[in-house]
Structure P
Amino acid sequence: MALTTDGGTRHDGPMSSSPRSQDDPAHQDFVDEFDGDDLDPTVWVRSYLPQWSSRAASAATYVVRDSALHLMVPVDQGLWCPDDHDPLRVSGIQSGVFSGPAGSTVGQQPVREGSVVREAQETRWGWTPRFGRLEMRARMDLTARSMAAWWLVGLEDQPDRCGELCVVEVFGDAVTPGDAAVGMGVHPFRDPRLRDDFAAPRVAIDVRDFHTYAVDWTPQGATFTVDDVVIRTVDLVPDYPMQSMVAVFDFPDRATPGDEAQAAHVPSLVVDRIGMGRAQG
């Protein structure tokens, strides 16, 4: 690993060889408050969709300090999958990983149709709940060219178990001094049982402050809340275990020409707590 200029650390080490099993009862009691000095390697993969790139090239830049996870995208961080994707830089972690062998097309959240695995990943499941109340207390610092999000994805251990349940997605260009558009809902991708049901209602919050973003996920649907206030509901949801994806993104092609402050800005997502919460109502 190598230190970055802003005090973060570029982590590219291997994950623990002893992950939690997918059906571990601890999934329903899981809470990570980041009280140590690094991420728990039995829970978190410290790279973003490494099968389409490599663990090293997609490694997150982060620090764990003051009982919080600080994800950031420093200005010198390289592009993710530059040959296959529009310009994108990302620091993300995920609570599971699965792929086929190198050269195959089997892998989670493919970059495009026909994407080929570049680096095979050993199957690891950290925290992969099926239903419950899931919460993240977090703050984010964004500009018009950046975004932060927490979403759940199917493990894709079966091809059609690939739906997405997005709990929070905030683009910096949709943030104003008084509110922000907070994306939430379901994307089916290749799951024929789901339909697209996603929206980004405006919520009267300052995303630079800590807020609790949550979903109450049941077989009957999902209720999305911000600070325990119901924002929206959906009635058709994935019914299989899902892993968490937590990430902050920078989109260089959205840069404002001549804006030096924006160019020097380091997007960040600070997570104070993530895990299972107490059911509401």
Structure Q
Amino acid sequence: MAAKELAYFVTLVETQNFTRASEKLFVTQPTISKALKSLEDSSGQPLVHRKGRDIELTEAGKVVYEHAITILSNISEMQQRLDDMRELKSGHITIGIPPMVGHLYTELLQEFSRSHPSIEVTVVEGGGRKIEQDLLSGDIDVALSMLPTREDRFEYESVGDYPIYAVLPKDDKWLGESKLELTELKDIPFYLYTSEFTITQIIERLCQEKGFVPRVGIKSSQWDFLAAMVKSGLGVSFIPEPICRNLNPKDYCFRELSDELRWRLALMWSRERYLSKASQAFVDLVKSRT
């Protein structure tokens, strides 16, 4: 079984269709059919049921597909390690960053690109929980995200620690310098981040510990939209202090919570996956700046 045949087979399974597979691979359908026949000859049994141009895996096909994924992943990792031996003459790194975090590290990303112009950098945005899943699956290489993480399969380097403020409409009711109790907010709408954001999960857990379920007015992945909702309404949102610097204090009240909600940021990577030299170079840069 050749690696190329396995790659064709995996694409066929993922697209479930000969036409779509050929378009994705930029090869003809007969080429894919030939690769499939070769695999079936090697295994001695059919791997798919054909339904016109569509396919459905047989039990043998499921076994081949499962092992093909592992084999191709191992080949890819081997190739990456060999490429790394060329002293970063080329490379690629995918960095996961929550929307709120990105603007804090633009200078760092620019510095990395200047230092390593041959390394292609891709930034993928998402909530903290989604980013952790992507790290474990290998869809991203490293992440700048919020702690705590529930996974013990990550290495991490702390990069920042900031208070998270309750952001409220500019109203005499909310003026003051003392810390707010979360229970003081239970009767107004909560404007929260979507569920894959670590902040939301922490806030919902704290509310549960205080004996109430927050009245969620709206959820969004964009902090500026949540802030706009606060400005025009009666609700509360929870925004880290560095982000609050972008908001006009004439329009908002910023109050710390008695529970001392913190925005602890870290650079994270998987303990279980090979860290490429490109990724290691980025980790080293971050460590040198913290």
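We did not get these values from a lab; they are worked out from the coordinates using the rules stated. Given the structure is predicted, the values throughout are model-derived calculations rather than measurements. Cβ atoms are built from the backbone, for glycine too; each structure is taken alone.
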Ranked on distance in nm of label points 7 Å out along Cα→Cβ at positions 38 and 270, which label among P, Q comes first with the largest value? Q
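Please state which of the structures P, Q yields 1.04 when Rg/Rh (Cα atoms, Kirkwood Rh), for residues 118-173 alone is computed from it. Can you show the working numbers first?
Details: P: 1.04; Q: 1.13.
This value belongs to structure P.
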Once FRET efficiency 1/(1 + (r/R0)^6) of positions 30 and 126 (r between Cβ atoms, R0 = 41 Å, to 0.05) is calculated for every structure in P, Q, which label goes with the largest value? P
Suppose you compute semi-axes √(5λ) of the Cα gyration tensor in Å for every structure in P, Q: which one lands on 47, 24, 16? Q
Consider the structures P, Q: one of them gives -13000 for helix-only ellipticity at 222 nm (-39500 (n - 2.57) for each DSSP H run of 4 or more, over all residues; to 500) as calculated from the coordinates. Say which. Q
